[in-house]
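Enquirer: Structures for review follow.
FYI, it's all coordinate maths here, none of it is from the lab. Every value quoted in this text rests on a predicted model; they were computed, and no experiment measured them. Cβ atoms are built from the backbone, for glycine too; each structure is taken alone.
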Structure 1
Amino acid sequence: MSTSQFRGRFELKADSKFRLSLPSEFREIIHSLKDSKLVITNSQYQGRRCLDVYPNFQWKKLENKIARLPQLKIEVQNFQRFYLSGGHNVELDNQGRVLIPASLRTYADIKSEVVVVGFSNKFEIWSKETWTGLFDNLANDFTQTLSQISELDGSDND
């Protein structure tokens, strides 16, 4: 599999059919994979709704990891019901666009303007309005975040 990672932050506009033309860097990563299908699911951060997008092989790794957890635990069931059940298979069209499913657009309040954020093995899609508010909060707290990060052990735990 590709060792390339999704990185960067891009402001984009979806077309009238809610197809989103992905950044060329992301398209190159996806096209380099043997399976260029993607999975989009509902997500959230700090109470703000967004969408997570995984290459199919990364999604399968996540599903397999969750399948190994105790299935009777309520937290595992909650994760499956919220996160895994929201997963929609999508593919890039010939122009490098991905169609955002209607249910996920509604969930994340996606209009035409979005922000796509690279997140290593996946990327996120945010409504521009939601992202702007979140990013302002992150910027205001960055000195504290930086201080806390500097205290963490940088050893590789993977």
Structure 2
Amino acid sequence: MIYDDISDIIIHAKASEAWMGLDLGTKTIGVAVSDRLLSSATPLLTVRRKKFSLDAETLLFEATKRNIGAIILGLPRNMDGSEGPRCQSTRAFARNLASLTELAIGFWDERLSTVAAERILLEADTTRKRRAEVIDQVAAGYILQGALDRAHHIRAT
């Protein structure tokens, strides 16, 4: 099932299971996972996109292996908050993925996540080659951490 609000994810996600964050690109998918307490996100891997069925198989294999309870996709809104073609593509990916799994699927506004990930990697003095290898999974971690922080705030109130 697909949810637009993190509070719905909290209700419908499997309890005490980690979440997975995805940064969908045209050539790659960055993947990050949380701990079971939903407190911190860790970049995991970058999937080279082939075709949807193969990409979904890889993602769902990782989700099963890591006992994932929900999947959060970065929603690439325009800077004015509107949704363009990239958002439509992300929503279509989510619909197709939802047809293959019972996991709760949600969205998190990913504006400037890649910029933030690049800044983090530059501050860590990461080489240009290494930055290119991990930028998508670090961006996925940034997206997932935002969703986790919001979920924690909702639970605290």
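Enquirer: Taking 0.94 as the value of Rg/Rh (Cα atoms, Kirkwood Rh) derived from one of the structures shown (1, 2), identify that structure.
Expert: 2
Enquirer: Here's a follow-up. For which of the structures 1, 2 does the calculation of distance in nm of label points 7 Å out along Cα→Cβ at positions 10 and 98 return 2.1?
Expert: Checking each candidate, the match is 2.
Enquirer: Continuing with the same structure: Looking at structures 1, 2, which one was mean count of other Cβ atoms within 10 Å over residues 18-25 calculated from, given that it came out as 25.9?
Expert: Only one of 1, 2 returns 25.9 for mean count of other Cβ atoms within 10 Å over residues 18-25, namely 2.
Enquirer: helix-only ellipticity at 222 nm (-39500 (n - 2.57) for each DSSP H run of 4 or more, over all residues; to 500) computed as -10000: which structure among 1, 2?
Expert: 1
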